[in-house]
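Colleague: The structures considered in this document are given below.
A short reminder: the numbers here are calculations on the coordinates, not readings from a lab. Every value quoted in this text rests on a predicted model; they were computed, and no experiment measured them. Cβ atoms are built from the backbone, for glycine too; each structure is taken alone.
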Structure I
Amino acid sequence: MDRERLVARFFELVRVDSETRHEREICDLLKDQFAAFGLEAEEDDAAQRTGHGAGNLFVWLPASPGLESAPAVLFTCHMDTVTPGKGIRPRLDEDGYIRSDGTTILGSDDKAGLAALLEALHVILEEKRPHGPVQIVITVGEEAGLVGARAMDPARLKAKYGFALDSNGPVGDIIVAAPTQAKIDIVVRGKTAHAGVNPEDGISAIQVAAKAVSRMPLGRIDAETTANIGRFEGGGPTNIVCDYVKLEAEARSRNQAKLDRQVAAMREAVETAAREAGAEAEFHSEIIYPAFSFTDDDEVVRLAKAAIEAVGLTPRTLPSGGGSDANIFNGKGVPTVNLAIGYEHIHTTREQIHVDNLVKTAELVLALVAEAAKR
């Protein structure tokens, strides 16, 4: 493993602006890097389907001679970042951490995964290490609700199991369960009236929506379930009774029955408040991504644990309260776990990653490829 080359590759990636919806430049850079390895990165039609700046990339590394029958293993990262992610200036500090200058994020979510994956691929090809078939999928729009992975054609996926390099926590952690998410849009329609002359003739959509929210179970519902109101908007001049409010919300659970009950409770709160006031309400709920759950006995988990032990770390399996592209890959038929790669304080200007974690993640990719070739 070339530590300096890996750090330089990471710096090159994070210096490319790639806030979600603006992935064109980083997509083209990645195509060039795969081409330098003699590999073609096929771009799908996700840009046209999602409105993002580029499509998802699919790369296929054929097996070494004699290992064609080994199970194909998939690695996935995403190429987009959150904001503020323009003009990132990374620096390597004396304590071994890489940070930005403090005015932007760093972008290790998920360019640390990308850098480690590219370094591992470099080593495999340079040293001609034996390997089974490997598929690499780099997605767009992960930070915008997994839209790139959701737009992906499942017929393109050829692997027996997959590994997302996209979780916080120490290298060695394996996310074996994550929730499904329902995206909820609510509209309340009241009736205008003069707020000072005849307010009793109006129906305040703000008041109705506020009553509905006050009756909803929100926050931490139980160990598997959460719910949140993310946006509450509407209104106008104070001398007019507001007749329109829109809310955006979500509910998550690792248990589908619990999610269904949570969504039903939120719907009931809205409809009851509207009925009591004589208002109208619209409630729309859509499943954005499915849940997944594995046990320590599942093959994808056993492979991950073996590889983690092979690089001298102690594996730990745990659930997550958040979604990732791993949810989508599972939903499209490829058993996939999400692996921690050691980044810290993501989605903030305090984001950082230690160089040792970049190196360990690259070593873990190599170990996963080697373990898969044995099966």
Structure II
Amino acid sequence: MENLKKTPLNAAHRALGGKMVDFGGWDMPVQYRAGVIAEHLATREKAGLFDVSHMGEIHVDGPDAIAFVNSITTNDVSKLVDGQAHYSALTNERGGVVDDLLVYRFGENKLFLVVNAGTTEKDWDWISSKRGDYDVDLRHASSDYCQIAIQGPKAIGILQKLTETDLSTIKYYHFTTGEVDGVPSIISRTGYTGEDGFEVYADAGKAEQLWNKMLETGESEEILPCGLAARNTLRLEAAMSLYGHELGDDISPLEANLGWICKLNKENFIGKDVLVKQKEEGLDRKLVGFEMTEPGIARDGFPIYIDDEKLGVVTSGSPAPFLKKNIGLAFVPTEFANIGQEIKIEVRGKLLSAVIVPTPFYKREK
């Protein structure tokens, strides 16, 4: 465990009894004393606090910032306004996903990219290699920031006590700069749980102050610190893709149901021609959601059978603590990717029944 990277909150996790694991080279809490189910339900019903400081941050500044990021990502950066963010993907020449990311617009010459922890160095190398003649300055700023996500129906009320910024005026996928507990921060109405909430970016040296203050302020609302396991079950209930599972270098965003972030009518971007062809000719496989109809849990990598033929694979599978069902995401041939299609999943040597259902499995009431 000695050579694992640590977030600025490593000591805080240990003090809270966090069960630490190696997550993509990072020493991260998989859960705390309350356990995964309690953490999951707290986020759905009250509030959960997540350390996401392992995520990567890249500054893109300069006259060509928008044009450059538009050339390497699928979504249309030119449509963003100041103070707005969007979800997007970096694609390779084969139309596969190098990574999924958030793009924040601070101004026409100033963008901020947030990428996945396990792919940060790969993404940095990829982005840097595509710079070409674009007039941009790129800065790998991951170690400068802590990132803390406060999620759930009570999140806005808890965070509001710590800032003079009126959080109610920040729309979903918008952000502002302000102070949280006196610390200059980026306050972003985003998250990866299917709940309303915020992600706060601040100086890495202020991480413990902010984390402890949010826990203390949310104590009366029964906020819980949450680990990676609850983060995973929450995003799965919301059918949000996870890189390395639903997304990868050999998976196109169209196959992963992310056509909505692929603006194929914008100017050229890496992999666009492949995606246009896929859209025109149709896909061989598609990502679907399923629910087990027999007792058993389908885990990542388990094979899927349709009419006794092995035709697909589970990408993510787990019990869903809030829905009280066993659910999962999987790739299957497009002709079978229909709601109500019965499938079999090989679980510990047995073929168990499941059915394809609409996603997201969980959608919060607005």
Structure III
Amino acid sequence: MEPAEFAQRVLDWFDAHGRTQLPWQQNPTPYRVWVSEIMLQQTQVATVIPYYQRFMARFPDVAALACAELDEVLRLWAGLGYYARARHLHQAARRVCEQWGGVLPLESGALQALPGIGRSTAGAILALADGQRQPILDGNVKRLLARFAAVAGWPGQPRVLAVLWALADRYTPALRVAAYTQAMMDLGAQVCTPRRPLCAACPLRESCAAHHQGRVAELPAPRPRRELPVRMTRMLLLQAQPGWVLLEQRPPLGIWGGLWSLPECPLDVDIVAWCQTHLGLRVRLEAPWPVLRHGFSHFYLDITPVPAWVIGPVDQVMEGAARVWYNSRRRDERGVAAPVQRLLAALADTGPLLNTFMQE
């Protein structure tokens, strides 16, 4: 299929079936599109919408985001996952204010020099917000093009990725680029889905190589399988009084960087002695809760929650800004990772929620 016909079929489909009422499509400034594209990385639209709306209400422009503390940014991101995205967004906003006067640059190389922005994200910002002819290659578009041209191999391989970028560039039109870009993302998300694609509704099926070859289910090739390792930790639910639990702010990099979490005690040490040495607290332990498994993209984390009561005064742990006593029954506005939120909720509810957790 010639590029002009490919683009026209995609645009005709978009005019009839595409999404046009998404929050970031209303007043699509570069900043609004940028935030949406970062949130949409590895996250579904339905999940992103409420986070996006809250985020934009608090940070309506680059300057507002740049002036905020990272802790507040992470609080509004909590539950969305992949927290490096939020840290990079915050870092990039500050850099834009320092180098570009608070105005996002409309040039691909300059955008890609900012933290967290790659070629596809830069292309989406420029196409959707500025109408520039820039190809994109997010997960939905990779899948669609791999099937359309029967591109063998896992899209994460450099060789395969190069072929897909060439196809993306070939078919991107010079006119109605914003509509075409949104159409390709929508077509992949709504029709050319990972499982049970709706080929009968696809405007490209007549020329789709995978459809004609009966290979839709096998393309694109999946990531080579590997057994995910399992890491283990113990999280301490240290209460000074009912519902008041000790939280620590994690380092700015790494897993849950900058978020508030429960103190983690190494598996091979005595918890009581560790609390005395590292926290200056005398504690009385209760029975551990069942292991809670949390999945990351590259490993599983098995968390053993250990509740304990603090004996004696607790003022000394308040001296460092990285530790606070947190009321799990009246939650404040701190960024807390999803599994920690679940543990705090179970701790705050001694009734049905805790019983359900204990039975899992």
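Colleague: Quick check on the output: -5500 is helix-only ellipticity at 222 nm (-39500 (n - 2.57) for each DSSP H run of 4 or more, over all residues; to 500), derived from one of I, II, III. Which one produced it?
Modeller: Matching structure: II.
Colleague: State the single structure among I, II, III that was used to calculate FRET efficiency 1/(1 + (r/R0)^6) of positions 75 and 299 (r between Cβ atoms, R0 = 25 Å, to 0.05), giving 0.20.
Modeller: II
Colleague: Determine which structure produced the value 3.6 for distance in nm of label points 7 Å out along Cα→Cβ at positions 139 and 307, calculated from the coordinates; the candidates are I, II, III.
Modeller: III
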